[in-house]
1. Where does the value -0.69, -1.01, -1.15 come from, among P, Q, when log10 I(q)/I(0) by the Debye sum over Cα atoms at q = 0.08, 0.13, 0.15 Å⁻¹, for residues 127-454 alone is the thing being computed?
2. For which of the structures P, Q does the calculation of Cα extents along the principal axes in Å return 72, 69, 47?
3. If you rank structures P, Q by relative contact order in percent (Cα under 8 Å, 6 or more apart), which sits at the top with the largest value?
4. Among the shown structures P, Q, from which was the value -17500 of helix-only ellipticity at 222 nm (-39500 (n - 2.57) for each DSSP H run of 4 or more, over all residues; to 500) calculated?
5. Computing distance in nm of label points 7 Å out along Cα→Cβ at positions 319 and 415 for each of P, Q, which one ends up highest?
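Just so it is clear, none of the values below were taken in a lab; they were calculated from the coordinates. All values derive from a computational prediction rather than experimental measurement. Cβ atoms are built from the backbone, for glycine too; each structure is taken alone.
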Structure P
Amino acid sequence: MKFRQAILIVDGKRHQLQPNRSNTFDNIYADFQQSEEAAGQGTRYSVFLHPKQDVKVQGLEIQFELPLPSDAAFFANGYQSWSESRILKVSEGIPRLRSIARRYMGLYGDEHIKGIPRGRGKLHSWTYTHLTTGSSTAMRQSTIFLGSLNERTGFTLFLYDQSKGVLTVRKDLDALALSHSFPALDFWVGEGEQSKLFDTYFRLAEIAPPTAPAAIGWTSWYNHFTNISESVLLKNLESFSGSMDFSPSGPAPFTAQIARGVNAHYPDGLKSVLPYFQIDDGWQTAVGDWLQVKPAFPKGMRHIALKIKEKGLQPGLWLAPFVASAKSELKRSHPDWLLKDAKGRPIKVGWNPMWGGWYYALDFYNDGVREYLSGVFHTVLDKWGFDLLKLDFLFAVALAPPPGKTRGGVMWEAMEFLRRLVGTRRMLACGVPLGSCFGLADYCRIGGDVHTAWRHPLLSFFRHRERVDTLASLHSTLGRWQLNGRAFHNDPDVFILRNENQKLNPAQQQTLLTINVLLGNLLFTSDDVGGYSEEQKAEFEEAVSLQGSRVSGVLALENDVWKIDFMQDNSKWLALCNLTKSVKNVPLANGTWATLRPYETFVLKS
C-alpha cells in the first residue's frame, strides 16, 4: 500500500498535504504526521488542523494506491449496530435502499450521507476495515487492517475503488465550521494475522477491554413485542428463573457451564456471568414518555424490578432516550426539544407502526432534554432499581450536528453523557455507530434484529441494510466477531428454540444459537424456557457449554458457508456453519469431508 496524496478542502479551496512537512495556507495550518510504530507494528497517520481564522472544512482525506484482484476481500462495517456488515469481494457493491423506502428508513444508516461513492467496485466501511487476498481456504491469510484511533471528533470512513485501485481514508466533516485547533484524522495501518492486528489496534486506541461480566438472560421483545404486562412478565420470570435456578444458594448446571467457559476465556478477572431479566419496549405509555407507565403495570416498575431480584436475576429495562413518538406527551409539550433540520423542521427519524407512526429525534444540546433524561435515569436506576439499561435508537441523536460539530462528535458526546448517567450500572447500546461505543458501553448490539423467520422478504426487497432479518443479523455477527471482549461484550441478539410464534426450522435455530454463543458474550432469549422439550433442553445445554470459548478465526469458505475455529479446555475445535438452503460438502484437515444439510451447523474437534 503506497501513499498517493492527502487532500484538505477549506472554504472551497483544495490543498495538497505532505506528511512530516509544514502545510501552511492562508487561513489554516495542517500538521500531517506519518510515523512508524515501534517493533514494526504498522504506520500511524494523523492530521491536526489549526485554523488561523473562522473557516469551513469541506473535506479531509488521505489516499493510498492499493491495486487488488477482483476476488480480494473487503470488510464493510456498516454505519450503526443494525447495518448489515460483511466481507465483500472488492468487485462487488453495497446495495442501496430502494427509493420507495427512503422516506421511512432512509435515516437509519448512511443512505442520507452525501459524497459516498456507490455502485459495483465501490465499497466503504466505518471506523475500521480489513482487506485480504490469497486463498480463501487459508485460515491465517495476511490481512491489511486500517482503524481509526480518534472517533471523538468525527467518524472515519474507509473507501475502496477497485477500478482505480485506490483506498481512501476520509473524515466525515459535513462542512464543519471550525474556529479552534481540531484533532481530525488519526488512524493506524497494520498488516499480518487478523487477531493480532485487532489486539494492537485497541492497544493503540487505548481502549480497555470491558470489565463487566458476560451475561445470559431473558428479554420480552422477540416473543411478546409491545404486548407486555405485569402478569405476562411475572409469568415468564417464574418460568425462566425456575428453569435456570439463579438463586443465591447456588448455580444450576446451565450457570455453572457458562461460568466455567467464561473463566477459561477471561483468566484475568471475569469470574462470573450476570443473569438478566430485561423488559423491552411496551411498558411506557408512549416512546419518549419514560416516566408514564401503562395501566397494564398496576404496581409499577419498581415492583417488577424487586420481583426479578428476588429470583436472583438482575433487572433490565429498555429505553430509546433520543427519540419521541408523534403521539407522546413529550412531543406535544416540548416541540422546542425536537431536533431540527437546516430548514427548521423537526426531523422524522422513521415510521414505526408499533409506535403509532412517525417518531422524531431529540436535540441533545437542549438543556431541557438533558435535564429530562437525567431525571429519567435517576428514577429508573435509583428509584425503580434497574441494573441494566438497553438504550436503543441512539443513532438519531447525530442526524443534524450543530455548527462546529460533526456527526461522530455528537455521537461520542452523547455516549459519554449516557455513560455518566448509567454510572456503575450496566449499559447495553443498540442502534448506534459502534466506534462511539468503544470503551463506553458494557454490551453492544453488533447486528440487526433477529427475525422470527430466516429472512424478511419485503425488507430484503427494499435492500434495507438495517432490516429485521435473521440471515442479515448473522452476517454482522460473523463480520464483527473480533470486537467481542475488546471493544465491549458483543450482543449478537437473541436465539430462538421454541416451537410456537416463530418460523425458524430446527437447523436454523441450532445454527443461530451456536454462532451467537461462540461470537457473543450476551446470550438472550425470549422463549418460555420452562416449556422446552427434553431435546430442546439438551440442545441448549450443549450450546451453552461453548460459552466463553476462545475464538481464533472466522472464515468464509464460500458464500454463506463458514468455519469458526476456537479453543475450549485446551483443545482445538471448529464449527462449520451452512447458512444456505443447499447441501454443502466441506473439506476437513484430515482429508475427509463434512456434509452439511441446509442451514446446518456441525461442531467438531479439530
Structure Q
Amino acid sequence: MLTHIQIRDFVIIDALELELGAGLTVLTGETGAGKSILVDALMLASGGRAGSEVVRHGAERAEVTATFSLKGNPAAQAWFKEQDIECDEECVLRRIVAGDGRSRAYVNGQAIAVQALRQLGETLVDIHGQMEYQSLMKRTAQRQLLDQHCGDDAMLSDVGHAWRQLKALRDRRANARSASQDRAARIELLRYHVAELAALDLKTSEVPELIAERQRVAQSGRLAQAAQEALQVLRDADDVGAEQAVARTLANLRQLTAVDARLLKIVETLDESLIALRDSIDALSRYESELEADPNRQEWLEQRLAAIESIARKHRVEPAVLPALLQNLQAEFKQLDELATTLENIEGEVGKAETTYSLAAKKLSGARAKGAVNLGDRVTALMQGLGMPGGSFTVAVNERSPQEGTEHGVDDVEFLVSTNPGQPRQPLAKTASGGELSRISLAIQVAAVESFRQPCLVFDEVDSGVGGGVAEIVGRQLRALGNANRGGAQVLCVTHLPQVASQAHAHVRVSKLTDGKATRTSLHPLTQDQRVEEIARMLGGVAITAKAREHAVEMLQAGSAKDSPADAPKRTKKR
C-alpha cells in the first residue's frame, strides 16, 4: 500500500507531500488542473519512462519519492530477498530525473537499475489508464490474473518443478544425441590418441627433469673443468690446499686452548668448518667422476624430448600437460563407449518426466478452464452495469501439445470481449476503446478481488464516457474494490464524476494556481465540509447553489452508509 508520496519540481509541481491510507481515494479538480500528475509521478517512482519534459521549468531536476507498506505483499518481499536489499515492513522508492533527461533510481537508499525498479514497482502498484501501463493487454498478464483468480499456487508449483526437470533431461538427451552422431569417428580418433600417449608413457614430472638433464649433458665439459679447478684449490694445491691449511691452523690453536680458554669457541667453529669442508670435497669429487660425457645418453635425451614436443604440438598443449590430457581422453573414450547405454537410460527418464509434466499440466488446465468460466461469468455480469449492456467477456483457455509446454503449463490464455450485443468476441487488445478498457479492467479487478491482492490499484479516468446511473455503479464498484473492512486493496482514482467521488473513503482536490508568471499544481485532502463543496461544484455550474449542496450531502451520505470509512489521508504539506 502507498503510504506517502513526496514530489519536487515535477512538471508544474514545485513541492508537495501527501500521506495516503487504505480504501478508495479520489482525486478531483477543474479540467486542466493536472489531476493525472500524481499518477504520472507514481508511474515515474515505480519505474516508468523518464524524460527531460518532467522537470519543472527553471529547475535542475525532478524528484519523486514514494513509500510503500510491504505488509501482506510476499511478491515484493521476495524481490528484496532476491536483490539482497534489507527492508522491514516498508520500502522507499526514489527517482531523480536531471534536466538532460538522465535518471537515477534508488530503493531504500540503494542505487539500482531502472529495470529492477520496474520489476519491484509491478509488485507494489497496478496502474490502469487509457495510454500507459495496460497490463491487461498482455497475454502473460492475462494468464497470471486467471491463475490468481483460480488460486492454484500448488498446481503452478508442481507444473514449474516438473517442467524444469523435463527441460534438464531434454538438454542432457540433446547433448548425448549430438555426441552420438560422430561417435564412431570420435572413438577411432580417441583410440589412436590414447594409444600414442600411452606408448609415450610420459610421467608427470619427467619433462622438466629431462630438460634439466639435457642442459647438464650439453655443458658437461665446462662443469668438469670447474669441478677440477675447485678440487685443486681445496685439496690438491702444490703448496698447501685449503683443507691442509685449515687442519694445520686447527692443530696449532688446539694446543693453545690450555693457555687461553677463549680460543675454545674458535677451535670448535674451525673443527665444524673442517668437517663441512671435507664433506664438500668428497661430494665435489663424486660429482666430477659422474660428469663423464655419454654421447648415447645425450642422443637419447634429444630424441625423447623431440617426441614429447611433437605430440604436444599435435594437441596444441604444453608438454607438461600431456599426462593430464591422456587421462581426459581415456575418460571421454569410456564415456563414448558407454554412450549407447547412457542415451537409452536418458530416453527412459525423459519419457517418465514427460508423463509427469503432462499430468501436472493437464490438471492445471482443468483448473484454469473451470476458473475461466467463473471469471468470465462474473466479469460479464459486472459489465452490464458499467455502460456496456449486452456486452460479454470470456477467458479462452487453449491447450497446446505437451511438447510445446513451458514452466507455466500448456495453455494459451486470452481475454475475449464483446462490448455490444450481436458482435463476435474479439481479443481485448483489438476491440476495447480506452474508456471501455478501463471499465473492463475495473470489472475484472472487482471479480477477482477475493483472490487478487495487488496492494495499490490506480485508475486514471476509469469513468471516461459514462455518466448517470452507470457512473454511480462505477463508484460503488471502486468502493467495494477498496473496502478495507473486507480485505480490499488501496484504490486511487482520478475522476471528473460526482457519482464516483461521493463513494470515496477519502478525497483529494487538485488545484492549479498561477501568479501570471508561473503555474503550479497543489493537492489538498478535503474535510467532510470541503467534500460537500467540491461535489456540489462537480454537480453544478459556475455558481454553487443550495440545491447542489443538498444533493452533494445526500450523495456523500449514501456512499458512506455502505461501510465504515477508511482512514482519510493526512494533511498536505506545502513548501
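1. Value -0.69, -1.01, -1.15 for log10 I(q)/I(0) by the Debye sum over Cα atoms at q = 0.08, 0.13, 0.15 Å⁻¹, for residues 127-454 alone corresponds to Q out of P, Q.
2. Numbers: P: 72, 69, 47; Q: 140, 73, 43.
That value comes from structure P.
3. Values: P: 14; Q: 23.
Result for relative contact order in percent (Cα under 8 Å, 6 or more apart) over P, Q: largest is Q.
4. Q
5. On the way: P: 1.8; Q: 7.4.
For this comparison of distance in nm of label points 7 Å out along Cα→Cβ at positions 319 and 415, the top structure is Q.
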